[in-house]
Structure formats: structure tokens, C-alpha cells
Structure I
Amino acid sequence: MKILIVDDEKAIRNSLKEILEMEEYQVDTAENGTEALEKADKEKFDTIFCDIKMPGIDGIEVLTTLIERGVETPIVMISGHGDISTAVDCIKKGAFDFIEKPLDLNRVLITIKNATDKATLQAETKVLKKKIYGQEMIGESESIRHIREMIAKVAPTDASVLITGDNGSGKELVARSLHQLSNRSMMPYIEVNCAAIPSELIESELFGHKKGSFTSAIRDHKGKFEQADGGTLFLDEIGDMSLAAQAKVLRVLQERKLTPVGGDKSIEVNVRVVAATNKNLAEEIAKGNFREDLYHRLSVIVFRVPTLDERKDDIPLLVNYFLDQISASTAMPRKEFSQEAIDLLVAKSWTGNIRELRNVVERLLILGGNPVSAQDVKDYVF
């Protein structure tokens, strides 16, 4: 474990360094804020102890700068002029803890342990979220960068979002990213595939039902809206939803209340709705298949996810990503792709988009040589 001590007083730096090294920690020091920021940029520390009162860049500025840069290392502020208001201000700005001078060894060691436990928990949470929410949004094309920028702006709001795009293009990744980066990220994220649920059951799935409300209703059932209370509800393929269900969804969005099938009492819900479709809803509205008022309610923000053929520059990145992902999840040895093989994949038309590319990479990983050659691509893809 590596610790950085930032203090303009040499005696304090050295004494704390000696004590922590006796406890078998790796310790580095910085005598001012500028040096601290340089070291934090170059190295990963498990905990940073930073004095508040320093000439030049003081400890508060070091703290806020590191937080702005996205450094996730727990930062412990130390000061010989501490008071409650200073401590509260540090915590509000993102500090993990605040310790007054003279430093008590036991307090320092306990703080390090707590900081380590927090960092471990955060890392485990990230891994768990990745397992739950799936793959990342991979790509550096202009269209993908634009989507990332939009997500960063839209995620912290509660605005309803409509995501359009072809099947397999990654609409669900946009929805998950919006949830993960929102203030609702610790609350439920519930997905509903509207096309996969029979029209006679969609209302029960979305709004729940009461026992005895229909023949197979043998117990009360909590609907997806209620399950997502406080979080995000992702309505995938909303263009396939029946008009009757659309009317009820619109009412819930307007009133923030729902009534389960067979129920007589309304239930308040606080849900952010993100919808997606591969259909042209303007055409569906003209045909009478989709409610125009629901469209306007859902489309406060509209994302259009490009097809893979519109972002071919991202294909090499996606191939490498899927190679790592598939190898890790299946224990198959990772293979390299020859440049000629990559060129053929880039030239191919991807009607199935990202989903098709992933399947092709897995097929070539199983059947191709090492490296995967252009001939392998011709034999197993074209």
C-alpha cells in the first residue's frame, strides 16, 4: 500500500513517513501543493494525507483539483488550526476525513484502514456494476464522442429520453450509461422489452395487478414502474406497445401515479423513463400506431445511435474489446487478428451492427488460427 504525505513542514513529513514505514507502508512525500499534484498525476496512491495551510497552492486547492481530475484516492486533510467549520468544509469538498495536529498515531492508522476499506468497496461496486450493466460504450468516432458528451449533460437531469437506432446498435448501452451517471444510480434500473410481452399482459407487467383481477392473478404483483421507483425504467422497443398501454404510460408520466390492474387505489411513483425504438415513430404516428402526445412526452431529449456502418473507424477498437471480453469470460486463449483480417471486417456491411460483430469475433476466436487471418474471415464470415 502506497501513501503520499503532503506537508510544508519537513519535520512532520519525515516523522509521519518513518512511523508509517515501520507499519510496512510504502510512503512518498511532497513539500508543497504543486509537487503533490505532479506526483498524484504520475502515480497511484492508496491514501493521501494533505496539510491545509501551505504556501502557494494550499491543501484545499490540492483537494479540489484532485477531485476535479477524477482522482478516486481517499484524501485525508490535516491541520494544526482545525475547527468544526474547517472540517465540515473539507468533507463537503470531497475529503475522506479530517485530522487535527498533533497527529495521533492510532487515529492515523484507523483512518488509513477505513480509507482502504472504502476504496476496496468502491472497486468491488464498479466490478459488480459492470457485470450487471454489461459492456462499455466503445469507440472514438465523432458520433460516439458526441453521444458521450450528450450523456454527460443529460444524465444528471430527470428529463425523459428517447433513443432511436437500428437493432444491435447499442441503444441499451446509452440507457444504462444515463442511469449509471445519474443521481439515481444507486436506485433500481429496470428494463422492459415491450416487444417481448404479449399485448394482453403488458399493462400487468408495467403497472402491476391485484390478486383475483384476472384468472391467473393468484397473488398481488408489483409492476415495473413500481419496481423502478426512485430509479430508471428503460422501455425498450416502445414502438411495439399497444395504444391502450401507451395511454396508461402517458398518464403515469403526467401524474406520477399509477393504478394496478384490478386495483382501486393509486400509487405514487418517482421514475425516470428512458425509451428506445428501432421504428420511425413519426411514421407510426401517421399510421395511427403511436400516440403523438406520448411521443412528445418521451422525446424531451432524443439520442440517435449510429449504425456500425456509420462508424467503421471504431471496428478495430471493438474487435480488441470483444477479444478481451470473450477471452476473460470463457477462458479461451486470446488471439491476435492480422491487419488484413481487420481490413476485411472494416469493409464488411454490418446489418446486425455491434451485436453481429461480437458474434463474429467469438466465432473467429473459436474457429480461426492465431493470428486470425484474412482467409479465416473469408471462410467463416463471408
Structure II
Amino acid sequence: MTATQMFPRARIPYGTWGSSYFPAWQTSPLAEVNIGQFAGESMNRILGLRQVPASALEFLVIGSTIPWHWKFWTAPLVASCMGHRVPGYHVEQACATGLQAVLLAGAEVQTGKDVVGVCTFDRTSDSPVGVFPERRAHERTHAIADVWDNFGFDPATGKSMIAAAGKTARKYKCDRREVDECAALRYEQYFAARASGLLDKVLVPLDLLNVQGKPLGRIDSDVGVRQVSLASLRSQRELAPCVTSGTQTHASDGMATLLVTSEGRAKELSRRPEIDIRFVGKTEVRTQPSLMPEAPAFAVQKLMQQTGLKLDDMAVVKNHNPFAVNDVVFRHVTGYDWKKLNKTGCPLVWGHPQGPTLTRVLIEALEEAVALGGGYVLLFGCAAGDVGIAAVLKVA
């Protein structure tokens, strides 16, 4: 099956990408730095390793979800930290941010730009607090609120993300044993991919400096990830139906970057010019309140209808899965075996810094597709309480 292209002019040059490791927020040295500055400097470092001069960039799309100092200046500030003053803007769509930024870069190329950089990042560690005027409450202002309060519940429903996972698990009559088995496999997939060396093509060790330019630490592993057995998952207490501490992701910090270019520039900048990576299609859906885990599956169904493709046409299928429930519900909705998902690891295992999460998923998926000799790549995930996003690219 051949599908039409969404952005016929746009390409992703092979290998012009990279991601930091994602240390868990309890142990992350990124708590000590400005994440926007770190992201810009790290993007410059990664492009240098990929032998792409920063001067090649014409425009920058950044994505993050947690406030950071200097955020008012958005992409121009990050570009300055990268060492190349170009215009750009910021995008934010909860967990979908990392994919949405790449898609918007494709739209920028389609409208005439030749080289657009994407840089997504977030720091959950030491997240900011604030005092917010609240005219709808009896108090003039709410007490100081941590950003974590926003993750804790959906203002439209008052329900937490964990409650949404549990509610959806009940709707589809998910089996706790299947959810545990899915989570155990995800850990096996991650460690197998790490041992194979595939993740070394994606993840870049990065050094941290303090304001005086002195070494502050080195990020060279997904700190917080450890081997998990099925027996240990079985023994954990449920926090909601089919949700335990071992079958949900954890907060982390990190950044990820890639380039989106015109076809001609892709051939110049690609590390393997014969590889052609194109955009095929994307879609988003919104389901009923507090049913987030089913929304990505509905987005995939809609995208398959739009493109005329089928799940069996996909060479690589990866998703953002904050809960193992997401993958099991995907099977219930689509009939697709969750054992075929996420063969190189996923956010359920290596963490969830929001902004760069789906960017890293995409980069891993593209590397996997290249290793397989090409084919269609399907990515999908959730965005807050009841939104799903999905996109298809083609590697040839």
C-alpha cells in the first residue's frame, strides 16, 4: 500500500538527531541547571557530533511543558544558547509535545524553509511553584501551587491520570495479569535494545557545567531504570485497577533534537543520503473525559482510515505509554498484539519528561526502521486527560 505524503517537500535527514539520556527526577543532575540553556547547548553538541554546522539552521521549533526561567523568550533564547541566532517559536501539547513539534517543523519546511531544527526538553526535577489569582474561588489567590499539581488531576473532571488509567482498564475489562506481562516485556525490550547497541545511535552522553563553567556532572544513563521481574510486578499493590508503581512510568528530565529539511538539503546533511524519510500523515482525537488510554488507539484507527494504510503495513510501531494499560487497551480497540509494540524500549520504562518524550520515541523508531531496511513507522500517544495523537512516516 502506498499513501500520499502529508508534507511532500519535507524530509528528516538520517542521523541528524540525538537525545540525552533521561535521568529520573529524584536523582537528576539537571535539577541544578536551566533546562532551556542546557537544551540549546546540547543541541549544538549533538549537531557537532553529527557533523552538521549550527549555521545551517534557518528556524527553530522548541517544545516543553514545564515553565523554565527565560521561557518568555522561547526559541530565540534557546537558539542563542546554541550559538546561532535564528527565529522560532515554542509549542506545548502535554505529552504530545515532542511529536507535535516535529510535525510543525515539517509544515515550516513545506511552506518554504530549507532547514528547521526541533529541540524539545523538560525538567520535572525542582519544578517551579507560583501563586495564581483565582477569581472563581472564595480565596483571592490560591496558595503556592507546584507544577506537579497540574499533573495530579484534570481540572475538567477533577480526576487524576491514575484514575483515568483505572477507569479505562475497567471499561475494557483488562486483566491485571496481562498488564503485568506487558510491563515485564517492555523492560526486556529496553535492556535488549541497550545490549544490541541500537540505543547508542540515539542517546548521547552529555556533560553539565555550572554558571562558572565548571563540571557539574555527566548524564550517561537512564538513571532510575533497573531490571524488573514479572514476579515483582505481580506482588505490587494496585493503586487503581490494573495500575501499580511498576506498571506506570516515572517523571524524568531530558532533551531530544532532530532536523527537518527540504529534500535537497536532506541529501546534503544526511549521514546516509540514500535513506529517504518522509511524512505521511497525522491526526488527533478526543475521547470522553478520563478515558485517556483509549484516545491514542482511536487516533490510530482514524489515521489508518485517512491514509488507506493498515496496521499490518507498519514496519515499526511505537507509542508513548505512561501506563501499561495503554498498550493493553490498544489491543482491545485495534486487535494489534502489544508484543509487536516498542521493540527498542518505551517511556513506560525510561521515563516521562513530557516535552522530549515522543521526540525520543520517534528517533528510536526511525533507527529501528533503518535497521530493518525501511518501511512505514507509526507513532502514537496521549496528550493529557483524553486526547490522542498519531502519525505515520516512511523510511525508504
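Some notes on this structure:
- Read-out mean count of other Cβ atoms within 10 Å over residues 101-108, computed value 13.1, structure in I, II: I
- Of the structures I, II, the one that 0.9 was derived from, the read-out being distance in nm of label points 7 Å out along Cα→Cβ at positions 5 and 21: I
- Here mean count of other Cβ atoms within 10 Å over residues 229-236 was derived from just one of the structures I, II, and that gives 13.9; the source is II.
- Origin of the value -10000, where helix-only ellipticity at 222 nm (-39500 (n - 2.57) for each DSSP H run of 4 or more, over all residues; to 500) was derived from one of I, II: II
- Structures I, II were compared on relative contact order in percent (Cα under 8 Å, 6 or more apart), and the highest value belongs to II.
- Test item: distance in nm of label points 7 Å out along Cα→Cβ at positions 253 and 357 calculated as 1.9, pick one of I, II: II
- Calculating distance in nm of label points 7 Å out along Cα→Cβ at positions 53 and 261 for structures I, II picks out I as the one with the greatest value.
- Origin of the value 5.1, where distance in nm of label points 7 Å out along Cα→Cβ at positions 85 and 373 was derived from one of I, II: II
- Origin of the value 0.95, where Rg/Rh (Cα atoms, Kirkwood Rh) was derived from one of I, II: II
Laboratory data are not the source of any read-out in this text; all were calculated from the coordinates shown. Everything numeric here is computed off the predicted structure, so don't read it as measured data. Cβ atoms are built from the backbone, for glycine too; each structure is taken alone.
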